[in-house]
Structure 1
Amino acid sequence: MQKKMKKNNFMQGAFIATFAIVLTKIIGILYVIPFYQIIGEQGGALYGYAYNIYAIFLSISSAGIPMAISKLISEYHTLGYENAKRRAFLLGKRISLILGVICFIILIVFAPSIARLIIGDIQGGNTLGQITFVIRVISTAILIVPILSIYRGYFEGHKFIAPTSFSQVLEQLVRVTIIIFGSFLTLKVFHLSLTTAVGVAVFGATIGALVSYLFLVEKRFKNKQQFEKTVDNIKEPKISNKVILQKLFWYALPLIMIDIFKTLYNSVDMVTLVKTLVNGLGYDIKDAESIMSVISTWGLKLNMIIASIGTGVIVSLVPNLTASFVSNDRKDVEHKINQTFQILLYLTVPMTVGLSLLAKPVWMIFYGASTYGASTFCYFVFVALVLCLFTAAITIIQVLKYYKQVFISLFSGFLLKIVLNVPLIYGFHKMGLPAYYGAITASILGYLLSLFICLVCLKQKYGIHYENTIKQFINIVCSTVAMAIIILVLQYFLPTVSNNRFLNIPIVIMYTVIGAIIYLALTIRSKTLNKVFGEKAINAITAKFKKKKRTN
C-alpha cells in the first residue's frame, strides 16, 4: 500500500524546502570542483554567458508562474472552490507551454545578436560563434521547465512541500551527472572542442528538467484524491476562465519581474564590467573575464547556498501566508512576516560573514588557486545576504497584492544599479581598491534600496511592526560579531589556507564548527534561538532527540 503524502505547515514546509534547496545548491557547488578542472576559466565564462541569458528568458516564461499557481491554488483550496482550482491548473499549463515555445524560438533566432551584445568587438576570449552555440543548446530547457514549474506550484499550493523538494534534488542530480560526465567524455575521451563540452554541459538542464517533470506527473497520478477538498455548505461562485487568467497574470507578473530584475543585475555586470575593465582601466581580457566568471558563475554558485535558504522559506511562506491573508487573519500575517525575516537573518548573517572570512580556503577547495577568485568572493558573498532579504520582502508585498509597490521597488533598485555601476568601478579604482568591488557595491546598494521600499510599504499599507525583529537582528549581529572576532584571533594561531586544496577541507571544517558552536551558544544564551523559531518548534525538535536517545 502506497504511503500517503502529508501536508506541511509553515515551519515544517520551510525546513523541508530549505533543506532540499540547500542540498540542491551544495550538489550544484560540489560538481563545480571537477567541472572547473575540466573546462577552465574560459569555459566557465562561456557557461556563465549561456546560463545568464537562459535565466532571463526562463524568468519570462516561468519564473513567476509556480508561485502564482501556488498562491491561486492555495486561495481557491482554502475557500473550497475546487472547480476553479482545477481549471486554474489546466490554464496555467497551457500558458506555460505557449510562453516556453515563444521564448525558445526567440533564443534560437536571435542568439547571434545576443552574443554580440555580450562581448561586442572584444577579441581574445570566447567568440560570437561559441556564445551563439551554447545559448541555442540551453534554450531547449525552456520547452520543459515552464510546465515543470506549474506542477511544483500545484503541489505547493496544496502544502505538499516534500514531493516538489525531492523533485528539485532529483533534477539537480541528473543535471550534474550530465555536466560532469558529459563534459569529461567530450573533451578527454572524444577530444572534441571546449565549445562542444560546454554545450553538452548546458544540455544537462534539459534532461534534468524532463526527469523531474515525469516524477511529479506520476506522483500526482497516484495521489489524485489527496488534492481534493470536500467542504460542506459552500456554494462555489461561477468563476470564468477570464477571471482566472487575470488573477494568474497579476499574481505572476510581479514575480516574473522580480526574477528578471535579479538576473538583469548580473546582465548589467556582464555588459559593462568586462568592457570597463579592459577599455577603461587597461585590464587584460583574460583577467577581466576571470573576474566576470566569479560574479556570473563560480562565486554566484557559492552564493546560492545562502540564497537557497531564502528560497526554501519563501516556498513554504507563499501558500501559508496566502491562506492567512484570504482568511483575513491579520495577526497571523504579521507573525509570519516577522518570523520569515527573523529566520532569514538568524541563518544568513553568520553564514555570510563566515564565508567571507574563509573565502581563501573555500575558494581553494572548490576552484584551486586564482588571482581574483577569493578576493572577489570575500566581498561578493554579501550580495547573497541582501538578495535573500530583498527576495523575501518583495515576495511578501506581492502576496499581499501591493503590486504598484513591487514595481516601484524593483525599478528603483535596478535604476540605482545602472547609474552607479560604472562610476563606482572607476571610483573604487581611484581609491586604490579593487575596481570590480564597485560593481558589487552597486548591486548591494540597489537591493538595499528595494528592500527598504518594501519594508516601508508593509509598515504603511498593512501596519506591520518590526520592533521584535529589530531586537532579534541586534542580538544576531552581536553574536555574529563575537563569532567573527574569535575566528580572526584564532587565525593568528591556526592555519587559514593551504596550497594543497584538499588540506583546506579540514581547515574550513574546523573554523566552521568553532564558529557554529560559538554562534549557537551565544544565541541560546540570549534566547534568540527560541524567540526566532518559537518554543513549540524547539521543544518538538528536542523531544525527538530525547526519544531517539531513550530508544537507543
Structure 2
Amino acid sequence: MRLRQTTTAMALALMAMGMPAWADMEAAKAFLDAEIGDLSSLSRADQEAEMQWFVDAAAPYAGMDIKVVSETITTHEYESKVLAPAFTAITGIKITHDLIGEGDVVEKLQTQMQSGENVYDAYINDSDLIGTHWRYQQAHNLTDWMAGEGAAVTNPNLDLNDFIGVKFTTGPDGKVYQLPDQQFANLYWFRYDWFTDPKTMEDFKAAYGYDLGVPVNWSAYEDIAEFFTGRDMSYIGGPSSGVYGNMDYGKKDPSLGWRYTDAWMSMAGMGDVGEPNGLPVDEWGIRVDENSRPVGSCVARGGATNDAAAVYAVTKAIEWLQKFTPPEAQGMTFGEAGPVPAQGSIAQQMFWYTAFTADMVKPGLPVMNEDGTPKWRMAPSPHGAYWQDGMKVGYQDAGSWTLLKSTPIDRAQAAWLYAQFVTSKTVDVKKSHVGLTFIRESTIQHQSFTDRAPNLGGLVEFYRSPARVQWSPTGTNVPDYPKLAQLWWQNIGDAMSGAKTPQEALDALCEEQEKVLERLERAGVQGDIGPKLNEPQDPQVWLDAPGAPVAKLDNEDPAPETISYDELIKSWQ
C-alpha cells in the first residue's frame, strides 16, 4: 500500500515537471489502493478490469494534451485536483481540467459554437442547454457518437441506464446529447431542532392553530417565516436576536435569473403538468406546439411568463425577502447567500441547493451537533397556490459532459475517455462522498451511503425516494439558453429594485423572450424545430382554455398545510 502510494505520488510529480509518466495497470492499481478502496459499486476485480479497459482504449492518444472545463464546485475540484492527475498517470493522456464560473462556462461554450474554433475539448455544461444542443446540432448526440466515431472509446461498462439524470439530457428525438457528471436539487431546508422543540411547537400552535412542521404549501411557509422572524431562540441554545424565517438573495446579477428559471415559477404553479417539464408550457412560460417548436412566451400567444401564477411567484419572493430575510440578503448573489443558513440564525429556506450540503456538515458549525449529526434537515419544497398534482416542484442541476462537433475528432475521443473515467462505477461512489452530487443509482444505493445517511440531513433519503422525479432541470422548450437566460435577471432585477411592478417586469420579460424567438425564427438557424410564433390574440382566449396560462385566483392564500418530517420520511420508505 505505502509503496503504491509512493509510486503514484512519484508519477504525478514527474507529470507536474513535464516528464512522461507510464500508462499501465501499476498506476491504476496504485490509484485504486490509495484513493478508492471499498468506496466503489464494483468489486476490486471489476475495478481493475474497468481500469484495464481505460489503459487499452487510451493507448492511441497517449501523450496528447487535452483541455476540459467546468464550473467551480466541490465535485469538480475533486475531479480537477485528484481524478485528472490519476487519469493522466493511468492513460498517459495529459488532462488540464479548468475550473471557472458557471456563467463563464456558458460564455466559452457560446464562443466555440459561434466561431467554430476549438476553445475546449469537452465541457461540463448544465443540461439546461438540452433544447439548445438539440436544435443547433453543434454538439455530438452521444447516442450516435457511441455507436460511431466514439465506439472504440466508449466504455462497455458505462451503463447509461444507471445514470439517474439521463432523461434530462435526452432530446425530443430520443437521442442522448450529454452525459451527467453531477446533480443537485433545490429543496426546502429547515432547523429540525427548532421545529421539534416542545416549547417552540406549543407557541406556534397557540399562534396559528395548527402544528409546526414541514410546510406543504406557501401559506404555511409564510406563517412559519413570520413566526420565527425576530424570535428569541436562546432558550434552546440559539441566538437571542437576529433570527429570520427565510433566506434568499436579490442582487441584480446573473444568479438572480437562475433563482427564477430554476423552477421557482413552477413551484408557484406556473406552467403545465408534465415530467420532466411542463408540456406544452414549461417553467419558463414558453409554449411549444406538437412538433416541439416554441410558439410564445406572453399570454397573448399562449405562453405563461406573465400570467397570474408568474406574477404571484415573483410577488411572494419579493414580499418574503423584504419581511422575513436578513436585510443584507437583498444585495447578495447566489454564492454569497448560500453559506448564510450555516451561521445559525435562519429557521428555514424554501429554495436551498443540496450542493451546499458538504459545506453545511462541517464540524463546529452552529448548525451541527457534537456527534456529527446535523441540527437541520432537507425536505421537498412547498408549492404555491396555483400548483397542481403532476407539476414539477423543484429544480435539479445536472452538470453534464458535452462534446462539440467543432472539436477535432481525436481530441474529442480522448476527452470522452476522461469524461467516462470521472463518471465510472469505479470512482463514482468515492466522488459522490466528496461532493454529494449523485448521478448513479448504484451509488445512491451503496451501503456506505446507508451508513452515512444520518449525517446528511435527508439527502440520501430524498435521492432514494420516489419524490425525486418531480425535480428537473430546464427542459427542451428553451431553444437558446444563453440568449434567453440573460433576460431573466435583468427583468426580475427591475421588480426586485422596485423600478417596476412584478406584472410590468414580467410583461417586459415575455416580450423580450419573444423578440429572441422571432429572431431565431427569421434566421432559420434551427430549421424545422426552431421557433414558429403564434399570432397574438386576446389573452382571454388562452386564459379560458385548459391548462396554462391561468387567470388570477380569487384566493391566493389557501389553508396552510404542514407535515411531520419523520412521517414524511416514513412515507418514502
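Out of 1, 2, which structure matches -27500 when helix-only ellipticity at 222 nm (-39500 (n - 2.57) for each DSSP H run of 4 or more, over all residues; to 500) is calculated? Derived from 1, not from the others. One of 1, 2 was used to compute distance in nm of label points 7 Å out along Cα→Cβ at positions 145 and 305, and the answer was 2.3. Which one was it? Considering all the candidates, the number was obtained from 1. Here distance in nm of label points 7 Å out along Cα→Cβ at positions 41 and 185 was derived from just one of the structures 1, 2, and that gives 3.1; the source is 1.
Can you tell which of 1, 2 yields 19 when relative contact order in percent (Cα under 8 Å, 6 or more apart) is derived from it? Please list the in-between numbers first.
Values: 1: 19; 2: 24.
The read-out was computed on structure 1.
Each of the structures 1, 2 was assessed by distance in nm of label points 7 Å out along Cα→Cβ at positions 89 and 505; the largest value belongs to 2.
Each reported figure results from applying straightforward, stated rules to the coordinates on display, with no laboratory input. All figures in this text were calculated on a predicted structure; none of them were measured in a lab. Cβ atoms are built from the backbone, for glycine too; each structure is taken alone.
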